[in-house]
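Below, each structure is written out as structure tokens.
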Structure P
Amino acid sequence: MADQKFDIGVLQEIYDAMVEIDDEKPPELTKKALSEGVDILKIIDALTAGINKVGDKFEAMDCFLPELIMAAGIMDESMAILQPELERLDIKTGTPGTIVIANLQGDIHDIGRQIATVMLRAAGIKVYDLGHDVKPDVAIDKAVEVKADVIGLSSLLTTSLPFSRDMINLLEEQGLRDQFQVIMGGGAVTPEFSEEIGANGYARDAAHGVRVISEILAGK
């Protein structure tokens, strides 16, 4: 059993099941909590605390990528159960903010970006996932269109890295550089490269990326 975090029994069960990466219990318990009239924001708190704990375990190498992927999927399924009620009540959750996220031109990998997308949405951040092999101008145009706060760039292949530099340059040429925080992540990216091209931050993995972006949006 995970550490005691919640006074309401079903919320603790949700948290425990998320931490244990049980692929069946969290959605079932989410439905149970709703049926018992538990505050929807408290349900989200339990789910979020659970997946954040999994993120901590991943960063500490106490669990591995397949488990993080599974946890992200469980979180997504559970949040889908809550979404209609959130929309009905017009409830906003988490840190307000918007991010456009993409794998840049030349990179066709999806999994890291997809995990980050699920975890960012779980944190209450509006995410526009543009997919992979995205040209810099396309990402910028979307960021302008949706009035994004952050542009998140993922690169698993080193061949895609020059396009991140192109994006920074293009933002500067268009007089847009100050409008967006640019965060780099992915297996091909290093903190040194991120700093060299003038990005605003570096995320070593999806869990860390959520923390970095949440802090940026909170103005820290």
Structure Q
Amino acid sequence: MNAAWGEHSEPQLGPMSDTQLIIRHLGLCDYEPVWRDMQAFTQRRDAGTADELWLVEHHPVYTFGLNAKPEHLHDPGDIPVVRCDRGGQVTYHGPGQVVVYCLIDLRRLGLGVKTFVQKLEQCIIDLLADYGVTAERQDGAPGVYVQGAKIAALGLRITRGASYHGIALNVDMNLEPFARINPCGYPGMAVTQLAALASGIDRVVIAEQLLQALAGNLGLSRAF
């Protein structure tokens, strides 16, 4: 069993209802094994495979998307760097950041990529509004922003009409590693987190709220 799955067994790919959704809680994991599991799942899935959301936090890591340029990483120090196959530039993942990977059959749901991205962003915007935080999109810069500071990153890979990778919401984490990069390729971009903007933050509750919002916005119901 791959270590990225923790105590969870490898996902079964048998026929499921078109609207059923499996949610997996992976815990705190290294980035690369989870990424490889996403690739393998997407390659094996077929028209009857249920969609999945994977909730995870990562040990500190910088990830380079397909468009990332070396000059956007200033000083990684002892933080590993992984080149991956999502879209976009460089970003940072670390404990205290809620990451949800979205393994979704877009063709089955009749979703174009632009609409799918907007749905993911809207889930975060709506969640933040529940905490009294006004967030928004920025043209040409996927993700979610609060007064110009990035609070959530978004990166996807679409293969055979199905997505993997997903969204990362900064909740209560060490933001210093973001200062060593140009976040998503933008020099000087400010980065923020929910704990700096609202009180009474519970990362476990927020993660569950985000999962529920994603399921509802995509019109999917939990299989178990």
Structure R
Amino acid sequence: MTKIKEKFNLFLASITKSKLFILLAAIFCSTLLISNILASKTFVLGKVILPCAVTIFPIVYIVNDVLAEIYGFKKATAIICIGFAMNLLAVIFYMIAIALPGSDAGTSEAFGKVLGSTPRILLGSFTAYLVGSILNALVLTKMRDRTNGRYLMLRCIVSTVVGESLDALIFITIAFAGTMPTSVLFTMMGVQAAFKIAYEIVIYPLTRLTIEAINKLED
């Protein structure tokens, strides 16, 4: 762990906070775009059905924590809005590409199935993302101000619980209500939120390491 920390700090020493902000924004938007492509497919984990987006979407919240903690709520919200705009732009061009006549019927059909998310899934994904991400950043920064920057782990976990819980509630309700039994939907919400929160806890040492290292950088 010590060697990893030394190498990580050496890498960060070569850049400034403003340059790193651009990199974090790029990671945030990239993982968001990938997660929304994966959201249309579900998989079975034991006896629970989950959207495949849970494999990568927690990274969006982790980067959100770093952005909010280091750069503040306003800048974090700006990146959240940029991510929303980029995702919307991607969806528009997916639709255009699907509408264009394909040279191969099989390929065109497969392309449409992968990228042609239903309006319900898109609406659920977009709404859940905006509400969950903004609340995550807001809770973390409000708690930071009230605790004078202490209790980082508690703040990261609490903000994730709030953001991810609402994200799961909104997305599952809008995207899948009426297509599955209510008991299955509630189970999906609970397991999805729990999975993402557990992800945040497991990855917390890296989150803390990143925040501590960035705080040492020059502006």
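Given a value of 14.1 for mean projected area of the Cα convex hull in nm², calculated from one of P, Q, R, which structure does it belong to?
Computing mean projected area of the Cα convex hull in nm² on every structure in P, Q, R gives 14.1 only for R.
Please compute distance in nm of label points 7 Å out along Cα→Cβ at positions 116 and 140 for structures P, Q, R and give me the label with the greatest value.
R
Going by relative contact order in percent (Cα under 8 Å, 6 or more apart), which of structures P, Q, R comes out largest?
Across P, Q, R, relative contact order in percent (Cα under 8 Å, 6 or more apart) peaks for R.
Here helix-only ellipticity at 222 nm (-39500 (n - 2.57) for each DSSP H run of 4 or more, over all residues; to 500) has been calculated and equals -27500, so which of P, Q, R was it run on?
R
Tell me which of P, Q, R gives 4.8 when you compute distance in nm of label points 7 Å out along Cα→Cβ at positions 44 and 188.
It traces back to Q.
Readers should treat all values here as calculations from the given coordinates under stated rules, not as data from a laboratory. All values derive from a computational prediction rather than experimental measurement. Cβ atoms are built from the backbone, for glycine too; each structure is taken alone.
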